[in-house]
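Structures follow.
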Structure I
Amino acid sequence: MMQFPLTLVHVLERAEKLFGRSEIVSRLPDRGLHRYSYAEFCRRARALGGALQSLGLERGDRVATLMWNHYAHLEAYFAVPCAGGVLHTLNLRLHPDDIAYIVGHARDRFLIVDDVLLPLFEKFRATVGIEKVIVVPLSGSPVPGQHEDYEALIARSERLSMPAIHEEDAAGMCYTSGTTGRPKGVIYSHRSIVLHSLATATVDYLGLGNGDAVCPVVPMFHVNAWGIPFTAVMMGAKLVFPGPHLDAPSLLDLFQGERMTLTAGVPTIWMAILQALESEPGRWRLERGLRMVVGGAAAAESMIRAFDKFGLRVIHGWGMTETSPVGTVNFVKRETVALSGDERYAARAKQGIPLPFFEVRAMSAGDEAPWDGSTMGELQVRGPWVAAAYHELAAEADKWTADGWFRTGDIVTIDPCGYVKITDRMKDLVKSGGEWISSVDLEGALAGHPKVAEAAVVAVPHTHWGERPLAIVVLENGESATAEELRDFLAPRFAKFWLPENFVFVGEIPRTSTGKVMKAKLREQFKDWKKLE
């Protein structure tokens, strides 16, 4: 039997043949909306691929993008790998020095950049060896003469000459956020992207289909926007991109106007949207049952409950740059349907069930922990879209076991139904008197207090217990609270030794460019905390 290669070439051809009338909508920097069809998207993606080849793109060359979420970025998602190149999305929220390091380490030859992001590029341009810079004229301003005009390139391009693409060829790459040391590069093959797209599209997971209107709020520069653009094109769904306008009112206007049925983002985005809905409950009329996929950090149970009141469904997931990224998604299994209300919400707050072909285990002291919902261990994963190594970084080879399991660094429990629950990162667990305390569980509970906007918990040194949890809390605007009040709120849900003795009230909790709490920065800030002695 002849093998059929799993490549993005097939996905693009499928979209062109079957879904030409599907729509792609993008919000531009001036807040206007750009609309066109899949047929036009496919034509332009092929033209862009041909233009890159005419500029000298060779098989395996890295093409970097410094772009917001919009139609031209989607064109690059398919044009670059279908032309034989490797799409390398750059995180525009990183420090310019970090971006320069990543560009150099990846050896990017070309860069496609939004005109509104040229000032950012200028901050590191002199330190990188980019050969060709292609500017997308989103704002209508003239493209500087030393750069290529994206629209002019497409207009004069010949049709893409499809090279022979193998499914194991590199199609894309993304670097980790670098919260611990230098960012590390992960390469995605055509095969891994296609299989990841198929698995996430299945009904019990994202359930993404042709009838959906999909808005990936999660940036396209971060792990391929969780693979959603690829999956949406595979299924011919309507795609809606928010551009640079990620404030809650702008997103809600877009959700309402384009009748969104599926969206995805990090908890900070959904927290802001929830606050907007609660402050102006009659302003927006969203599609009932809108699925809101949340990842990047744990979503508090209280947030899931609050969105239910608006008829909006939060779907919890988990993944990493190294897992393409989706590994687990939460859905209600047959045997959990009969759970009581509180039990059902506790189950929905877990990170979910592994996708098909994605294996998980929790390891503790060299042995696999039982799936009992209480025994903690380090999450290890393997599957066809899990990276096998970092790009040119042999020193990190010990992140993989001899039999191919990737050590995630997340501490989890797995219950008898297969639900994975992240209890902490290994480095973020609090070890008090020899016992482990989950900062994630404490943070989730604190977020349920009506006066608390957000909270973080870190370990601080203690002369007797070794470490104790310190809670750093941001209160809702105009609210006040005491440590005793918050401790009493936590007391019914946790063992006494889990309860923080001390709470620090701050105006803001530092987060990474992808919305994760910067625990290392907080630990450094409060390393000399003395009130616990």
Structure II
Amino acid sequence: MKKMLRFGGVVLSALMVLSSMVGCVGTGKETAKDPLEGEEAQYNYTGEGPVTNTKDAKVSILALNSWYSTVDYANAEIIKNIESRAGVSIDWTLVSPTNYEDSVRPMLASGSDLPDIVELPDFDENMNYINAGLFYPLDEYMDYMPNYKKFLDKNPTIKASLTADDGHIYYVPQTAVTDNYQPCIIMNMEWLDQLGLSVPKTLDEFVEVLRAFRDHDMNGNGDATDEIPLSIEAEKLPYMFGSAFGLNLVDGFYADKDGTVHYSAAEKDKYKKYLTFLNKLYSEGLLEVEYTSLTRDQITERCAKNMTGVTFDFSWQMSQLYSKQYPEYTGEKGIMAGIPPLSGEEEGYYLSRNPISKIFGISTADKNPLLAIKFLDYAMGEESQDSYVWGIEGESYTISSDGKKEYTKKASDNNWLQQLGINAGCLPSQQSVEATDVLLPNWHVAIDKELMEYSRAPWPFIYSTTEEQNVISQYLVDITTYVEEMNVAFITGTTDLDSFDSYLSTLNNMGLQDLLKVRQDQHSRFLKSNQ
């Protein structure tokens, strides 16, 4: 059975309603005692299917449907197989990803008639749903969650992120690969070869390469003025150059080796040097005037016309997007290929993604939650994970005599693979590097393995207490907006860098020090949870 929600166009203020619920719904801990005495507690679930011997066992789930309008996860073969092996039937309430947040937040705000398992519309960073008592503390049920316990033991950093301020773990994550297929500098290797240049390793070497790309007729069309050395979207500049100055400009905050938290855009020496470097690129025409409005589609078009030398994007796009634009590309060797991060006064690195991409909780509306708890745990197990990323053996993949998995020819049809339910977002799947590797040419996989050694973990996801969120809500948006505006002004020269000290004073007057204290407290709490 499946229900589809329709977005009515009226969105309630979830935070206000949730705040009024705190104290009347009760905490998950208070409602988590009686279920251990039920029939499901007597079944010896070991982490493999089935999860129950109850006839006609049913679990209700509210989750995202596919981004593909023609795909319905409720009828996808992969999902059906997981249900069958678990010995349960799923009563699905699937919502389009485009409407998910606006549709689900009012349901959580009302706090009633929730299904057994809920895929949250956000990370509950402020613990609004936790404080409203909407979800069970899953750490109290680890005897019934052997797969999840194994996962948490293997991933202490994720465990620390998922540990709420009260010490409990309420959610099961869907995870993304972190050190593989991350954003990186992607360079035109044919242009480098034409000039007899080596891959740049430092900022200075990189600037020299950009100048050479700018000043020569690299595409051989007789016009030495139509080459654009660097094509990059403004939002990706922090990824590309920040680390060379010792800054995490993507997350904003970072902790040094002593554990002291800093705000990158307020680092007096490092950030000013970063802005000075970009202003120099801009002044020389190496960073184009229209960089703030450049799109990926425009960059792709430039590649198709062989007009650009460097971009920055997810490593996945090296072969799957950019190199494919060149008619001479055969798949044997990359034309637009990733290179190691650039170093400046400090050694460069590439910032990984946060491994937690989505979270699932067990609703306290389910007064006998053990069946849902066991099913969610089964969905975390290796048997289910293989299904998410590979599909159906003999249909979408095969296994060789040496145990190596490969996709079938049929699986090269992406529409068919999506209909099968590959990497479904409605259950806690974990992305697989192995399953990604087999989709890509050998040169691409080899480069990715080289680049992963330069990966560094991002600022972790950390829950905020009510007091901390009050400070964050009061200051962070205004500070971020001001920093973004001044970043463009300094880079383009509309505001002189001589006024940098005034910029720093303004940040302090906007509450930066209060915000830094909150981030310091959060980071210290995270480190304690990670011990």
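Couple of notes before you dig in:
- Ranking I, II by Kirkwood radius over Cα pairs in Å, the structure that comes out highest: II
- With mean count of other Cβ atoms within 10 Å over residues 127-134 derived as 23.4, matching label from I, II: II
- In this comparison of I, II, the computed figure 13.2 for mean count of other Cβ atoms within 10 Å over residues 407-414 is attributed to II.
- Comparing distance in nm of label points 7 Å out along Cα→Cβ at positions 231 and 431 across structures I, II, the highest figure comes from I.
- Among I, II, which structure scores highest (criterion: relative contact order in percent (Cα under 8 Å, 6 or more apart)): II
- Structure responsible for -11000, with helix-only ellipticity at 222 nm (-39500 (n - 2.57) for each DSSP H run of 4 or more, over all residues; to 500) calculated and labels I, II on offer: II
- Answer label among I, II for the case where distance in nm of label points 7 Å out along Cα→Cβ at positions 303 and 511, calculated from the coordinates, equals 0.7: I
- For distance in nm of label points 7 Å out along Cα→Cβ at positions 175 and 359, the highest value in the series I, II is held by structure I.
Here, each number is a calculation from the coordinates, and none is a lab measurement. Given the structure is predicted, the values throughout are model-derived calculations rather than measurements. Cβ atoms are built from the backbone, for glycine too; each structure is taken alone.
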